[in-house]
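What follows is calculated from the coordinates using simple rules that are stated; it is not laboratory data. What you see is a predicted model, and the numbers here were worked out from it, not measured in a lab. Cβ atoms are built from the backbone, for glycine too; each structure is taken alone.
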Structure 1
Amino acid sequence: MTSSGFLHTTRASYDALASDYATRFRDELDAKPLDRAMLTGFAELVAAGGGGPVADVGCGTGRVTGFLHALGADVFGIDLSPGMLAEARAHHPGLRFEEGSMLDLDLPDGSLGGLLAWYSTIHVPDGQLPVAFGEFHRVLAPGGHLLLGFQAGEETLHLTEGFGRDIALDFRRRRPEQVEEVLRDAGLEPRARMLRERDTGSAFPEKTPQAFLIARKPLAA
């Protein structure tokens, strides 16, 4: 599938899911203390590095954008899906949300202190992942931090239905060391990795282990 085809199907699928998704996953972070810990550590690293704006790329309904804002981050959201952005603006009216693609971010070079891609690179085809990471490197200031969240594994899950609606979404599960290699090739330094086992006991059961990576754009020489 071409990059434009993947972007079109991802946008259309999340437009169809937006309202139900916002309701179902509104309180998901409350059930995941280790995920919150990674987000909190990321926010503290950004602040310690001098702060600066943080982009939540693939922000969806804005629930994680709102969490970072509550921690004091100067955060805004970017997403492909107008439907998801409408939910984000409705639930977080004080925050800024923009439509855009991680493959071509409408942001100046070196303008961000931090960038979050929380389960948003999972839909990016393998061949386009270096493009996304190249954009992340471009828009981060020297010393800026990146946090990725994704499902760990090696296979791709293709879904054609969600909440009773027709969709076409690929969920690409990746090994953390594989993602770290692509980060390094893009000029980003992996700094921390967490791999936690899947949660089967909460209201938000998971099918795979979950991976979290923090990387940094090197300081200027």
Structure 2
Amino acid sequence: MASKGWAGPLPAVKSKVDLVYDNVRAAIAEGDLEPGERINMDELARALGVSKIPIREAIKRLESEGLVVSRAHAGVVVAPIDRTEMRGVFLAREAIEGLVGRLAAERVTDAVLEDLERIQQEMRAELDRGAVDRLPELNSGFHRRLAEASGYRILGELTEQLLFTIRRYRLTLPAGEQNWHSVADEHDTIIQALRRKDADAVAVAARAHIISQAGQEVAERP
């Protein structure tokens, strides 16, 4: 096939739509924009120094992901957190984490194990101090690394999406310190099975971890 004479790879520069999307998504993730809060489009455009066009495009993307909703007479608001839907999120995580764990066990390397152990050590250190602020991000880091080890990008993307939803949920109903001790213990069980490269045991441990967390974070909460 003859060359089309393309100039080469384009520079990795984010568009204004991407930048607006990233900013609003981060604000939702951190709780700066709370569930049910109205997003003032004019104020957002002024704050970010862009026109309304990239604002509208970014909002469409966020709406397609279920993070914002358009309401008559209220405009665009941050999507509320639905308790019933959260049960579905944990069911999806149970299935995906089991698959991720099984695949990761088949591909695990010393580097992966070292990364997971480092995260665990940081979590334990935070728990020893009685501090929980960093634990959600450390927990997400653990599961991201596990998903990366599975070898499939789509599993990483699905894991990230589900972790993001749970992070939003935990902003409204934070996990207690005792629950975080359970998380760390369950992570240890996953790592032990990974060290043995026992795919069945990793899958069982990963699913049991999510079932345990669903029981503590969804089923038992008012």
Structure 3
Amino acid sequence: MKKLYGIGTGPGDKELLTLKAVKVIKEASVIFAPNNKGKNIALDTVEEYLGDKKVVLIDFPMGKVERIDYIKAAEIIYKEIPQGEYGAFLTIGDPMIYSTFIYVMEELEKTNMEVEIISGIPSFVAAAARAKQPLTVKGDSFLLCDDFKEELLDSVDSICILKTFKNKEEVLNALKNKNFDYKYIKRCTWNDEKILTDKEEIIKDSDYISLILGKKK
């Protein structure tokens, strides 16, 4: 039987890889990762453990991915893993949170391939630690979202908003209207990480790898 590990590589800091992730990557026959113009953040994170392993970059059209793309990815993975061995599919953060891997896994589970998940530290958890802002305390409700609507704030005490490059000013105005403090964290755990609280600075920044943490006052 063939097997695939879905591995979360965390937010980007190589020291935040789990021991299990490192072990599996070192022993895997082939490594898979989404193709981003020949690059991949997850691959960069685990680079020192790849050695001369075969690396297969899989294309997923940005913003235009359809089910056929996941089916093709699953076919590539099944073909590339030798019988009786295993491969590893790398994803930033955690494989079970807003991940391309989720949809690939659904297609692979229709075959006789075994799939196992190795969790990684999600960006919003790492960001909370870096910003020293608790995500939740006893009695709080917390929401993680990547499609923000102001009315979401009516039923939560704490929120993390991903993909903030799309409507940043609208998000910040909504947080202020609903009496939320906020912090903007870009490139969390990277060497060029920044934590911003000034509204104008946040609006001017256009980094894709960013998120906003909000906490009701």
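Points to keep in mind about this one:
- Which entry (1, 2, 3) yields the derived value -0.65, -1.03, -1.18 for log10 I(q)/I(0) by the Debye sum over Cα atoms at q = 0.11, 0.15, 0.17 Å⁻¹: 2
- Structure responsible for 30, 51, 17, 2, with P(r) over Cα pairs in 10 Å bins from 0, in percent, for residues 46-93 alone calculated and labels 1, 2, 3 on offer: 1
- Of the structures 1, 2, 3, the one that 35, 23, 14 was derived from, the read-out being Cα extents along the principal axes in Å, for residues 102-157 alone: 2
- Among 1, 2, 3, structure where distance in nm of label points 7 Å out along Cα→Cβ at positions 30 and 70 as derived comes to 0.9: 1
- A value of -11000 for helix-only ellipticity at 222 nm (-39500 (n - 2.57) for each DSSP H run of 4 or more, over all residues; to 500), calculated from one of 1, 2, 3, originates in structure 1.
- Which entry (1, 2, 3) yields the derived value 3.7 for distance in nm of label points 7 Å out along Cα→Cβ at positions 118 and 174: 3
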